[in-house]
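Novice: Structures follow.
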Structure P
Amino acid sequence: MAHANKAEGPLSGIKVLDFSRILSGPYASMVLADLGAEVIKIEPTEKGAETRGFPPFKGGMSHYYIALNRSKKSVALDLKSPEGLKIARELAAKSDIVLENFRPGVMDRLGLGYNALKADNSGLIYRSISGFGATSPHRDRPAFDIVAQAFSGVMSVNREPGQPPNKLGLPLGDMAGSIFSVFGILAALHERDVKGHGRHVEVAMLDSLIAMQGYLSQIYFLTGENPKPVGTQHQSIAPYGSFPTSDGYVIVACLTERFWHNFARCLDRENLIEDPRFALYQTRLENRDLLEPIINARMMQDDTAYWLDRLASFDVPNAPILSIGEALEQDHVKAHGLIETVHHPEIGDLRMVRGPIRFDGKTTGHSFAPSLLGEDTEAVLMKELGYSREQCEELLARSAVGAHRKSCTQ
């Protein structure tokens with residue numbers, strides 16, 4: 001059976017048409033779905049979204065696709081056919097939001113650009129994500145997460161001193177553009193409620209990562225010098241970072257003088273508080289190479305469990321360094337209900353990380369499993385556009401649309 005509408009959340013009643021692919025676009029549409037919007041995902045008819053082919057798989061479904069496409073309906077269209085293009089335009093005319101993340105100009109050439117679609121829907125909010133944006137000298141370059149990270153400068157500082165540049169473990173180049181685009185979409189929805197017109201929301205992945213540099217940019221602007229790589233340490237705070245124990249590492253972050261004093265007492269090194277080399281932010285930073293060996297020597301005398309307990313008792317900000325699996329299975333995740341199990345009719349139960357936003361102390365309801373390719377095509381055509389069963393069959397026969405036949409509704 002085709003998926004039912006998702007009726008919970010503050011965006012309930014908002015219709016989203018999603019042409020985006022890979023990560024930067026689909027993450028944004030998944031957030032909108034988590035908030036209650038009805039999302040129709042448009043996929044190519046033959047193989048669907050590229051991420052359906054990324055291993056590893058469960059029951060033939062890609063981990064990558066699962067991670068980014070919960071609570072969306074899948075409609076398979078051949079956008080290069082007149083019939084497929086017509087259906088896409090008809091769906092856009094009934095949508096509140098259209099999402100795309102092709103290179104600038106691609107959607108215009110397909111006849112699905114903002115100016116073409118707003119002619120039939122003046123209140124349409126049209127979101128475009130690209131690597132560099134339509135006015136960039138790099139506009140026509142292909143851009144993926146690592147490309148944006150390299151251009152942003154973030155890779156130059158994401159490493160230990162003296163080590164080669166490294167990308168962030170998270171795909172933040174993709175996700176930054178996605179997150180900022182949601183901000184823009186929600187602002188445009190508010191403006192439409194007030195003024196009645198839509199907007200073209202444009203976000204570049206590179207712009208988004210540069211916007212997230214925070215104090216790193218200001219170090220350069222104020223000093224004229226590039227921030228240096230400091231690994232887990234902090235550019236302007238010490239002690240801060242990972243410290244060795246007898247059997248591993250522990251994170252300590254002394255962002256205030258009170259926490260520094262607590263940490264010194266925790267180490268049984270209260271004399272460090274009055275030591276002129278370490279008494280103030282600036283002097284600790286200037287003498288970090290002297291301070292850290294003192295800290296390391298003391299901490300290596302005991303194991304990680306000892307230090308986590310002792311740091312907590314002295315109210316020092318601290319953390320263990322968890323693996324992904326340990327992080328997902330920790331008590332915090334259970335207490336917040338961050339993992340839910342959804343049932344897929346063909347591949348069984350799937351554990352998935354839910355969105356982090358809570359309203360009135362509660363999450364926004366249950367998700368449904370990622371769709372099979374074209375699982376919702378016929379249901380959407382009949383319900384949203386009023387197509388008959390015969391019309392659907394004719395479109396299928398002409399390969400203008402694709403459908404997973406178990407999705408049929410009567």
Structure Q
Amino acid sequence: MKVLWFTPTPANADTYFNTDLKGSGGWLKALDQDLQHHVDLHVAFLKKHEKSFGYQKTTYHPVYAKRSVGNKWLRKFSGQQKHDKLIQKSMDIVNAVKPDIIHIHGSESIFTAIAPHTDIPLVLSIQGNITVYLHKFFSGIEKKYLHQRSGALKKPLQWLKPAPFAYKHKIFKHAAQHEQLYLRHIKNFIGRTDWDRRISLIMAPHREYFVVNEFMREAFYKNQWQPHPTEKTIIHTTNDNNYFKGFETLCHALHLLQKNGIHAEWRVAGIKEDDLIVKIVKRKLKDKFPKKDLILLGALNEKNLIERMLQADIYVMPSHIENSPNSLCEAMMLGMPCISTVAGGTPSLMTDKHDGILIQSGDPYSMAGAIAELSEDREKAAALGREARLTAMLRHDKKTIIKNLIQVYNTCIKN
């Protein structure tokens with residue numbers, strides 16, 4: 001069977017390019033490494049690179065189309081861009097490879113635009129959903145902070161550009177329109193949660209829906225968290241410089257813990273001190289922004305991230321909207337006691353009081369209370385962690401995932 005992926009990252013070819021995905025698409029790399037032994041796998045991805053190439057057992061096809069000056073300025077100031085050349089380049093790859101099935105990873109991908117141009121069976125994996133993310137954009141931080149800038153503007157042209165989050169909001173608006181337009185041309189969807197099953201039914205009413213879980217990065221299968229007595233409670237979160245990922249709830253919850261005499265240190269991977277989200281949350285929370293014990297670690301590679309997670313006592317996922325966040329799945333794989341907001345698909349990943357604690361998104365009081373609860377009862381925390389690992393190991397079993405994915409491919413081809 002010849003399978004052609006369209007992906008947001010180079011998957012396993014990141015090693016070929018000597019790059020580090022640092023969590024972004026690491027699960028696709030792991031899936032590529034395994035699936036290439038079962039099918040004739042081709043991977044197309046956005047990158048300025050001249051030719052297709054083989055690496056290990058996969059063939060890679062960089063997709064690049066030089067943007068005109070007008071298109072560059074259009075994207076820079078409005079967040080909008082034209083995809084005609086990229087669609088043509090993508091179709092050139094489809095025609096050259098002649099796959100039995102096309103698999104697009106991510107409904108937010110520009111590659112969904114090829115759907116109306118081919119009769120080859122096509123399936124889409126839902127990662128997130130830009131339409132719903134746009135709807136939830138201001139769930140944690142109000143719109144009035146959208147035009148905040150990160151620092152001094154030294155060049156005159158910088159004043160003409162929208163502020164980073166305002167620009168991202170514009171990109172989301174155009175991406176959501178693109179998503180809504182092209183999802184209706186796609187018949188087959190792969191998802192994992194009740195959330196993505198339900199939204200896909202609305203956005204593509206005549207779709208066929210299949211459940212296939214995701215690979216995790218290899219090291220998360222091999223390492224296991226162990227309880228360890230500490231003088232203070234160490235909390236870990238993997239987040240990013242983003243408007244709706246709940247960083248403000250996290251900071252407020254730490255302030256409440258400190259105010260109530262609970263000695264806690266909160267470590268956040270993926271955010272660094274000079275990120276714009278930090279400046280905005282400081283301005284929003286004012287005296288409720290924690291004055292100590294908030295450790296911003298920045299981007300970590302896989303090894304360093306696992307080391308930090310194993311040192312912690314509790315994992316907290318604070319987002320306002322997610323589908324199946326890999327950060328939470330990775331914490332469950334390690335067997336950490338986990339607290340997560342009810343956000344999108346998270347209730348499909350974790351059962352409250354069985355293998356974790358679920359709380360309302362945007363509620364720092366409940367978040368702080370759940371942390372205090374697990375800090376006071378370490379046996380309960382360890383028991384939740386053990387159940388979390390059992391749940392995650394079953395959900396992310398590689399043999400089952402490969403079997404299910406190939407079965408989906410076969411079904412789509414037959415249909």
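Bear in mind that the values in this text are calculations on the coordinates, not laboratory data. All of these numbers come straight from a predicted model, not from anything done at the bench. Cβ atoms are built from the backbone, for glycine too; each structure is taken alone.
Novice: With relative contact order in percent (Cα under 8 Å, 6 or more apart) coming out at 19, pick the structure among P, Q it was computed from.
Specialist: P
Novice: Moving on. One of P, Q was used to compute mean count of other Cβ atoms within 10 Å over residues 173-180, and the result was 17.9. Which label is that?
Specialist: Clearly, the read-out refers to Q.
Novice: While we're looking at this one, here's another question. For structures P, Q, calculate distance in nm of label points 7 Å out along Cα→Cβ at positions 149 and 261 and state which one comes out highest.
Specialist: Comparing P, Q by distance in nm of label points 7 Å out along Cα→Cβ at positions 149 and 261, the maximum is at Q.
Novice: Then there is this: If you rank structures P, Q by volume of the Cα convex hull per residue in Å³, which sits at the top with the largest value? Intermediate values should be presented prior to the final figure.
Specialist: Details: P: 175; Q: 139.
Comparing P, Q, the top value of volume of the Cα convex hull per residue in Å³ belongs to P.
Novice: Of the structures P, Q, report the one carrying the highest value of FRET efficiency 1/(1 + (r/R0)^6) of positions 141 and 269 (r between Cβ atoms, R0 = 41 Å, to 0.05).
Specialist: Across P, Q, FRET efficiency 1/(1 + (r/R0)^6) of positions 141 and 269 (r between Cβ atoms, R0 = 41 Å, to 0.05) peaks for Q.
Novice: Looking just at mean count of other Cβ atoms within 10 Å over residues 45-52, which of the labels P, Q belongs to the structure with the highest value?
Specialist: Working: P: 17.5; Q: 14.1.
Between P, Q, the highest calculated value is found for P.
Novice: Then there's this: Thinking only about FRET efficiency 1/(1 + (r/R0)^6) of positions 29 and 245 (r between Cβ atoms, R0 = 35 Å, to 0.05), which of P, Q has the largest value?
Specialist: Numbers: P: 0.20; Q: 0.95.
Largest value of FRET efficiency 1/(1 + (r/R0)^6) of positions 29 and 245 (r between Cβ atoms, R0 = 35 Å, to 0.05): Q.
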